[in-house]
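Taken together, the values in this text are just the output of simple stated rules run on the coordinates, not laboratory data. Please read these numbers as outputs of a predicted model, since none were measured by experiment. Cβ atoms are built from the backbone, for glycine too; each structure is taken alone.
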Structure P
Amino acid sequence: MRQLLVLLVVSLSALAFAGAAELLAEGEFKAAYEAAIQEGDWVLAARAASFYAMYQATDKKERAAWFSKAEAAAKKAIKEDPENPEAYFELARALGRLAQYRGILQSLSLASAVKENLDKALKLKPDYASALVALALWHLELSQKGVGWLYGASEKKVIPLFEKAIQLEPDRIIHRLEYAKALIRLGKKKEALKQLEVALSLPPRDARDRYVLEEARALYEKLKAELGG
């Protein structure tokens, strides 16, 4: 028992002196956000805020508030370095998530901003796999809402974008999960199951991956039951 307490104290002490990146990897997203601001790393602050909203916020109001923090941090990152592709990606992610909490008209206006920032990220870094995944989801979301024609979104672009992203980063669990969820929406459940099987075979690199794996495992069991597996 004493040894366990010592280990706990050592662990907590290490976290107290950890930097933003370490805190993010450990799943201390709120602390990572604060540390990133202290370090002046606005991209990391935006990422930490988004992760807190996605995985640890307790209700809709708190999630919206933290995505707003992510938006503000990403805008500061862009102002500080207009050539940083990750800053544009983080802004696109925050805006895309905020669209879920705002009125229909405001949400539709955000759609253009999301695409604009993803395009900027990919112009600066054409092999940016996470941005390709986000762009695939952008095409899927607007197409299935019946407003794709207004924005140039096409369901036909979803799978090619995901395939390119996975070719670039085959071992990213989040890409496999998002692809599986997209395939389900496209009516391709057997293909989705294969992506989930790959996701579950991959080792988690950090706390965020562990959250993603938990979601992937639940979705896999549900889908397997639906398919009579």
Structure Q
Amino acid sequence: MKKVVLSTIIFCLSAVVCLSQKSKTPAESNASEQTQIQSIAEISDTEWRILIDAVQAENWEKSQFLAGQYLTKYKVDNEKKQLARLRYIRLYALAGKVVESSLAGKKPEEDTARIELEKSASGFLEKEFFMPSRQISDDCEGRLNYVCRSQQPGNVLRVTATNRTGKAIHSFEYVRLKENFNVADYIGKLGVLGGVLKKIEFNPNKSNVWIMRLFFENGSVNVVPDK
């Protein structure tokens, strides 16, 4: 039997910690653009902590509800990329709710969660995502929740995202990068993948073994700085 190795998913409370690279505002930006950027609202640290605590506790109902609520309340993303991070959390939590309901034999709740998941995912097409930080590895056979090289053609990284125990796969994630990234240079470090969601595939058998596949383009990798 092949050994399965699990990595910890870190849903960071601070984007400053998770994202080591930040986009810079061009020097020639006019005053109106500057004013617009400054007026973009942020989710408070307290609200964000409540959400992340719910995700870490695998309280899927609360997690998906809060993520959806925040996405409705805030329309323009900010420097912390909170909306891009919320989109991922929303899908990840809804997939968790599908699995949880399925394992509990709650068919109506499972069906409702699947419908909501498909609706949310479709609404997120062509939108930016930022994933939680995961460890980068060059040897990914039997490894879950690691950032790995994909066998797909092109400059693609992949993740098999699971729950804490690794017994349910929420999503297979494929990110085609804008720039080359040498995995071997960053083995063992934490990386945050980002990209634009281009395609979603759901398990045609509607089993709880795996829920969906997510395909991203125009991707990036932000390596978390060592403390």
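Among candidates P, Q, the computation of distance in nm of label points 7 Å out along Cα→Cβ at positions 68 and 108 that gave 2.4 used structure P. With relative contact order in percent (Cα under 8 Å, 6 or more apart) derived from the coordinates and found to be 12, which of P, Q does the value describe? Going label by label, the one that fits is P. Kindly point out which one of P, Q the value 18.6, 65 was derived from, the read-out being Rg and Dmax of the Cα atoms in Å. Source structure: P. Among candidates P, Q, the computation of helix-only ellipticity at 222 nm (-39500 (n - 2.57) for each DSSP H run of 4 or more, over all residues; to 500) that gave -11000 used structure Q.
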